[in-house]
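Novice: Quick heads-up: structures coming right below.
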Structure P
Amino acid sequence: MEMLTSPANPRLKRVRALLQQSKRRREEHAFVLEGVRLIGDALEAAALPEFVLYRPNTQAQELLQRLQAQQVLCLPVEPKLFDDLADTQTSQGLLAVCPWPELAVPETPDLTLILDGIADPGNVGTIFRAAVAAGVDLVVVWHSADPYNPKVVRAGMGAHFRVPIRVWSWEEIRQLKATFWAADMAGERTIYQVQWKLPLVLVIGGEAHGLSAQAKETVSQTIRIPMVSGQSLNAAIAASVILYEIYRQRLA
């Protein structure tokens with residue numbers, strides 16, 4: 001396979017655009033996966049990449065062979081050019097362009113998580129990861145970081161292939177038939193004083209501005225996490241703590 005050596009190559013330009021432009025990702029319904037773990041997760045979910053770019057000296061030869069065995073086009077890229085393209089500082093030498101996962105939304109989800117204005121990509125991805133671990137059926141994003149931002153994808157650690165993720169308006173969110181709860185520093189009850197009954201919707205607001213006006217108009221009840229001291233928790237930590245209390249009660 002002839003090596004790609006020009007930054008003007010159409011495939012390299014496309015990867016660069018998908019990494020940098022949320023508009024391009026939305027238009028193409030495609031995003032970029034980087035590294036062995038994420039691309040391997042895509043294969044396990046039967047989500048074949050459109051094509052893969054790799055640095056010739058990559059150590060991920062076994063994964064490359066799996067991709068090629070499934071007829072995925074794998075193209076070598078001149079090492080410095082690849083490193084300039086990669087979004088991480090210590091790249092494993094693999095980049096894949098992949099269609100957005102189209103996981104079906106359950107007709108009546110038991111547990112839905114709403115991200116209400118969470119701007120930090122690392123927090124959004126970490127919440128996605130926690131949602132998968134705690135058995136969330138649907139994640140909805142509103143005025144938050146792009147769910148397919150490269151930093152979100154990395155922090156999500158394969159969550160995109162394991163839970164339906166949607167960008168909805170509050171008009172759409174309100175169609176969910178469930179009790180709406182929201183995390184709030186001044187919540188009426190602690191998370192341990194609630195008997196969590198399904199179906200339910202949990203809303204997590206952004207750290208900077210808290211719950212949006214739309215969320216406040218919609219939620220039925222607010223809850224808080226009891227703390228010995230401190231003003232607040234990181235949004236991703238707060239979401240994880242609450243989700244695991246819900247999960248604990250479901251197990252019981």
Structure Q
Amino acid sequence: MTEKKRSIRQRGIYLLPNLFTTGAMFAGFYAITSALNGRFETAAISIFVAMILDGLDGRVARMTNTESEFGVQYDSLSDMVSFGVAPGIVMYIWAFESLGKLGLFAAFVHTAGGALRLARFNTQVEVADRRYFQGLPSPAAAAILAGALWISLELGYEVESIKYLVLILTISTGLLMVSNFRYSSFKEIDLKGRVPFVVAIVVMVGIGFVMAQAEIMLFVIALAYAISGPVLTLFMLKRKRRNRKV
């Protein structure tokens with residue numbers, strides 16, 4: 001292979017995983033445009049679609065041996081659009097416009113929290129413990145807001161009656177993303193290994209249950225994961241203190 005051909009190959013990008021990343025970014029962009037047109041349920045669903053696509057791009061890259069630094073950086077930019085900017089704007093249009101600067105502040109806290117969390121993750125990825133995330137991952141933070149929006153629409157809640165609750169929730173997701181709480185990354189789970197047949201049945205039933213009440217279950221799962229961070233961190237601190245005494 002000539003030097004020229006080798007140089008061209010090095011400057012190229014892998015198409016397959018970046019297609020999933022582009023799809024995730026488009027879903028986040030579509031959530032914003034849907035909210036601007038008053039289609040808030042579509043906006044919430046679009047954020048969840050972005051989560052699915054975001055979860056696939058990295059796995060596809062590892063399975064096809066197409067990981068690259070470009071893909072890592074592109075994925076971070078996509079996450080910023082889909083899980084930082086999109087939820088903040090959607091929440092502002094849906095619930096915060098009447099609150100003026102307070103609503104603008106809440107939406108910005110989430111957006112800025114997403115940006116800071118992604119920047120910290122990128123700078124610590126080589127030295128961080130792969131078993132844990134530091135701070136709430138931005139997809140989970142976005143899922144909490146999208147789930148709250150979706151549930152409110154499904155149950156017919158008037159946004160004026162819950163806007164301050166949504167305000168607190170939005171600020172909380174932003175702060176949790178930049179917190180020092182540890183969240184399990186679940187990377188120690190071996191998906192390729194054998195498991196008892198009953199596990200497959202439980203997973204199948206769980207998926208069916210989630211699909212039957214998608215808006216409620218997705219919100220509950222995301223909220224439970226957000227709460228798990230402070231609980232896990234306190235548990236680890238207590239265990240360290242106990243070990244020091246011993």
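Novice: Identify the structure, out of P, Q, from whose coordinates helix-only ellipticity at 222 nm (-39500 (n - 2.57) for each DSSP H run of 4 or more, over all residues; to 500) was calculated to give -25000.
Specialist: Q
Novice: Looking at structures P, Q, which one was mean count of other Cβ atoms within 10 Å over residues 82-89 calculated from, given that it came out as 27.5?
Specialist: Checking each candidate, the match is Q.
Novice: With distance in nm of label points 7 Å out along Cα→Cβ at positions 154 and 170 computed per structure, which member of P, Q shows the largest figure? Let's see the in-between values first.
Specialist: On the way: P: 3.3; Q: 2.2.
Largest value of distance in nm of label points 7 Å out along Cα→Cβ at positions 154 and 170: P.
Every read-out reported here was derived from the displayed coordinates using simple, explicitly stated rules and does not represent laboratory data. Keep in mind it's a predicted model, so treat the numbers as computed, not measured. Cβ atoms are built from the backbone, for glycine too; each structure is taken alone.
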